[in-house]
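The structures come next, written out as structure tokens.
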Structure I
Amino acid sequence: MNKNFSRLTNLICATLLCLVLSSCSSSAVKTAENSPWDTIQLENQANALDVDFIDDNHGFLIGSNRLILETNDGGINWEERSLNLSSEENFRLLDIDFKGNEGWLIGQPSLVMHTVDSGKNWTRLSLGNKLPGQPFLISTIGEDSAELATTAGAIYSTSNSGESWEAIVVDSSGSGGIRDLRRTEDGKYVSVSSLGNFFSTLENNSNLWVAHQRASSKRVQSIGYAPDGNLWMLSRGAEIRFNNDSNDVESWTKPIIPILEWL
């Protein structure tokens, strides 16, 4: 009887706790009356991984299982496209980038493709067998020019439409492998190590990664540059920090946790 009473007591307590938490979450969290975002339903079940637009209306979306979709109305409607790839090859299309009519697309394992006619036709390029890591980020620099970064922190550039590639980084070990990686328009890179235990920066015209301590004991999930050129950092626990001193990239604000800010 005592055992049944204890179970009943635990059940009542658990039910009350759920009701309290439910009422807190539904009444305390602020929600916007209007959102600038519209939900677009895609029929394909593959995971979307990147999107880029050539102009206000024309763009491409790529993802797992060789997913590539094209829109000509600003993303309202998407039509599936195909690449000239063998049916036996199942690529994870990871990153796509356009500058005018010229664009580059990368996938894993070891896929790089190039277009000069707004994606009507794509040329597959050979990377050879000695590429350290897998393609992770591609940036269209200008006519026939691009920069390719890999999961190992290696970065290569081409100025002849991918016929040859030149190494920018002489030693990629300073990156610690890549969990997240971003590039600015003026050629600076920032990355998060594969374990999230530190981040690294690469200045333009430099060939060495410089490692930096993370802002707290929590592992870094993502990092990037704000419009003012300073860094932001997202750590586990939804902690967001900002760097307000471009001369000291290890100086960070106190963490902001959006969920708690809403309460």
Structure II
Amino acid sequence: MRLWKVWFCLLAMIMVPVSAPALPLIDIEAAIGVWYTSPSGTLAYEPRPGFADDFLDIENDLAFDDEAKYFGRLKVDMPLMIPNIYLMVNPMNFEETNSGITFNFGGIPFNTDTFTSELDMNQYDIGLYYMVPLLKTASLYSLNVEGGINVRIIDAEATISQGAIKSSESETFALPMLYLGAQFRPIDSLSFEGEARGITYKDDKIYSLIGRVRYNAFGPWFVAGGYRYDDYDVDYDDFIIDMELSGPFVETGLHF
């Protein structure tokens, strides 16, 4: 997806709560934040059998460094038996130069000269979930547990260029995941939250863990900080991403 679509999604997540007063039966939470991400793992496209050099180390071979990435999320708690909705958008881009290694990428050989590598890995989550019935009421609104399904759409494109030589591959794929979330609020202004998403299917796997401490500042406004860890191991038409993304994040948002 183009970058303008990503920013449109982020803006929409903030604008949606403006209409919340007209929807009294719906509980809405929207937030934007910054994730300081540390990438690691390997990347390959059509690697040759027996050639370990075609599996490019993200930190050493591609020289991708820690970077701050924006994200947005939106939760809509629906009335009655309608499933609740959880949306997230997380645009990712890494670009660096390096030299001194030989490898093949997409069947094209690269020598020891300086090369430029770029990886776009935009992520979109669409989740449907239910809360554990009566738990929030029984705990006097201090504890909530929710579970459901989540689809993570990954729009990935990797490009390596060296002078006039260039190799690029892009794929968009959707992975269904299980979702489990919990919130514990010992006092009205403070809550501890955790989220887990994951699936293992044949040789592919993807896991995502989020821990968050949230402070309700005043009115509908809140601030939060936490840590996120994502683990990808996917092979889509010989486009192989074995990658970990992890690091702290901060966010701010509104809850109506």
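Read-outs: derived from the displayed coordinates by stated rules, not from any lab. Note that the coordinates shown come from a computational prediction; the quantities given were computed from them, not determined experimentally. Cβ atoms are built from the backbone, for glycine too; each structure is taken alone.
Details
- Structure (I, II) behind the derived value 2.7 of distance in nm of label points 7 Å out along Cα→Cβ at positions 54 and 222: I
- Origin of the derived value 7.5 (mean projected area of the Cα convex hull in nm², for residues 62-133 alone; candidates I, II): II
- Given 0.50 for FRET efficiency 1/(1 + (r/R0)^6) of positions 38 and 110 (r between Cβ atoms, R0 = 25 Å, to 0.05), calculated: source structure among I, II: II
- Computed 21.3 for Kirkwood radius over Cα pairs in Å - originating structure among I, II: I
- Structure responsible for 19, with relative contact order in percent (Cα under 8 Å, 6 or more apart) calculated and labels I, II on offer: II
- Among candidates I, II, the computation of helix-only ellipticity at 222 nm (-39500 (n - 2.57) for each DSSP H run of 4 or more, over all residues; to 500) that gave -2000 used structure II.
- When distance in nm of label points 7 Å out along Cα→Cβ at positions 198 and 246 is calculated for each of the structures I, II, the largest result comes from I.
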